[in-house]
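For reference, the structures are reproduced in the following blocks.
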Structure 1
Amino acid sequence: MADDLGYSDIGAYGGEIATPHLDELAAEGLQFTQFYNNAKCTETRAALLSGVYHHQTQNFEIPNHVTLAEVLKDAGYATMMSGKWHLPGNPVDRGFDRYFGFLVGAVNFYTGYAWGNPDNPMRLDREVYTVPEDFYSTDAFTDYAIEFIDDVKDQENPFFLYLAHNAPHFPLHALPEDIAKYKSMYDEGWDELRATRYARMIDMDLVQPEWALTPRDTLVPAWDTLTETEKKEEAYLMEVYAAMVDRLDQNIGRLMDYLEAQGEADNTLVLFLSDNGACPWKADRTPGVDPGPAESYRTYNSEWANAGNTPFRLYKQYNHEGGIATPLIAYWPDGISEPGTRTDQVGHLIDFMPTFAELAGATYPDVYNQHEVLPMEGASLASVFAGEKVTDRPPIYWEFRGSRAVRMGDWKLVGERSMGWELYNIVEDRTELNELGDSKAELKAKMAAMYDEWAKRSGAMTNEEGIAMSPSSQARY
């Protein structure tokens, strides 16, 4: 899983960043075009690992759930994790045999420390881990992932690896040799980048021509209004971001090369996705310092995030498509019936638990560690891998800080915090520009009632509570 990666940032989804390894997985696997996350780091991780909505577990604060690692461990799997945890406790207490990574939300890629935090969040299993001088997190997380698999390669038991990279989440830290590849690539600016990606996505049949490109966020200035100095600084931010994605892809290539060398690649299901859309937050803590090295703490803000989520609206933390739509690549030569194809099957993170349980022949428990376990909320994707469709997929719900949504079939009801409901036909209008509530009042009311019923059941904010919140200051159309 990537962190804060935009929908169109990798080549297979229309991006210009060099991601040959991910592109190869997509070309030889199954590429999902309508898969969803939860728009936010912790909330995505909680749902991915538990198979229920993050509200139901209060992001793992309530002992009413199991993790993928616990279910698969009971089915005989060796379980391991490398990377960002960002949930309560430690992964080795939640079913993982081995763990290397950090427990918090963001760290310095070179030192492993969170900004301004005197405590070291890095762990090797349960022990505090002090990083060596040549540390770079994207490389190190892959090193340990490979080491963990290598340690069990001679065992008869299968393995489950959760590799949760922190790239390309801020701070913008990248190695000089990777940054050099992108010199001058973004000199034309974010407006041109959005237009170029949009055209490429149409050519690739990822976007339908009738889905108009969303307007530039009104908080984002037109590129041609910037001074030359501002353009140079902004372009360099994106160069470093692209370098981070590039290095992420290199490491996915290293992992796949290892699996190939061990003869395991064909019978290993590999899934790649992002935890939310591109990030608009301005968290520059070292203004005037060039991004890239350890002493910098820079972000690229809503200007480039608007391009990262081309062609969609909004970003991380919002429930329009720009916040929740993620690439999902499934690679499994022995298990995917039609490799090299795309699917428009609608899916969500909560589908991983039923999918893995079915494929592994694992039992999802009613009780675990003397606690009753919530039933799974998702639908297995095993039939999709076999070339079929999930026809009885239940509606999908979202809520984060008053931003809320429902996806039911071709229809999506969405409301940002402080705002009322908007209704869209996602098949005809994936960019959510033609609101249809006036002509579909009955459907709108039905989905609104469904949402409130779910919110009360799950512990999410109701529509009324979301409208009562203050509007966001980080984005506006």
Structure 2
Amino acid sequence: MTSRGERLAGAFLLVLVGGLAVHNAAMAQLWEVGVRGGALDVVAAWKEVLVLAGFVAVAVGARRLPSVNLVDVLAGAYAVIVVAYALAPQGLLDGDATVRGELLALRHHLLPVAAYALGRLVSGLWQERPRLEGVIVLTAVVVGVVGLVDLALISLQSWRDSGVPGWYREQLGLDYEGLSGLPENWVYNTGDEQNPVRRLVSTLLSPLASAYVLVLALLYVLRKPLRFWWALVALLLYGALLYTHTRAALAALALGLVVLAAAERRLVPALLAAGTLAAGVAFLAAYPSIGPSTSYTEEELEFLRQNAAEEPGESADPFSPAESSTASHLRNLRDGLEAVRDHPQGYGLGNAGVVAKRTGVEIRAGESTYTELGVDAGVAGMGAFVLWSLALLVALLRREAWIGAAFAAVLGLGLQTDVIGVHWLAVTLWAAAGIAVSTRVAASPEHEVPGPAEEEDAEEPDESPS
């Protein structure tokens, strides 16, 4: 039996899964209609309020708390280190972060811990997991459909004229120069000034974040029994993923399927991994010819030409290490690792990644989840996060294979991307992990994956994700 508080917290979790997928688009729209500054910051805090409300609901109504396990201890150790670095004087660590930067970084680093803890507290809802899985898939379908419709019907100029550039620049402090205030990665630069190609960004206003939502849902859908409706959903999600033109996400999907195959001792996911990779390579190679073409403004062309002159030798071949995006990711990873090696004690919270960019201080490391943590919280914080993640991964693979596979894929993505900075991932995946790790015995794939006609009967046991 679950308490009213657990059920309420579970409902908050479902709202977060759906709501975080449209958060960026909604905030940009509010900025456009005049809700700005502190007022918009208050509205944007709805997600933190819901997480806190979930904890309060469980605290008030829970009949018992889950027993502490090794994964919980490691999560707690990581959180303690992050808080200690937040309290440490910046001058002592040679950091430059502002107080606002420290608070933003504290939220950034602790959001997955909070989501995991909330998942653990509502773990009695595991028998209702089809509800959570359904919300994840439905959310991904909406992201995919909206993104594809946008590419087909809405021009890039409409986005330039929208509230999105102003929201990024004035509300978040992210000043993008190469695409009239829009993030430069909205367009795939083919090397031909007359043929830039758009990428799917959808409601998350990001090809990367959209791709990660689609990967997570695909790892669930692709393990379902072969049915016509699941095939249609998989094709839609995979088609949308291709249009994000996110190579790392395609690789992560293949990695997740291989992990799923190993965890469930089945060949089909491994074959799907090979198939998705092959189809992805073919699509990426053809993308400059078949992708939705757009055009640059004269100001954008001037900026791009100047940028190209400063960094000559970059390739437009999507499979070349010298391709501009690939070269940038490799350079940032290398520079971040060197920063951690040369300053293993860290610089204090707020000196890495988007937080440093937003607050106007020197960016000591960027993009990689691990190097950003190493810069902000030292080798201790980075090591604690890695140990917690590995322990959690092992526990997940023994209990709920598709969530374990998704977690493995995201940990791989963390090498080149700040995955915990994608709030949808940080809440959805870590909360689902917290719930799944509470199960006692791993069910067999046959029992775990009921067809739609069987799902009502499958809801009787006891526990659910988020």
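No value in this document is a laboratory result; all are computed from the given coordinates. Small disclaimer: the values here were computed from a predicted structure and weren't measured. Cβ atoms are built from the backbone, for glycine too; each structure is taken alone.
Worth a mention:
- Between structures 1, 2, the calculation of distance in nm of label points 7 Å out along Cα→Cβ at positions 224 and 424 yields its largest number for 1.
- Structure from which 18.4 was derived, mean count of other Cβ atoms within 10 Å over residues 96-103, options 1, 2: 2
- For helix-only ellipticity at 222 nm (-39500 (n - 2.57) for each DSSP H run of 4 or more, over all residues; to 500) computed as -9000, the structure of 1, 2 it came from: 1
- At a computed 1.14 (Rg/Rh (Cα atoms, Kirkwood Rh), for residues 192-239 alone), which of 1, 2: 2
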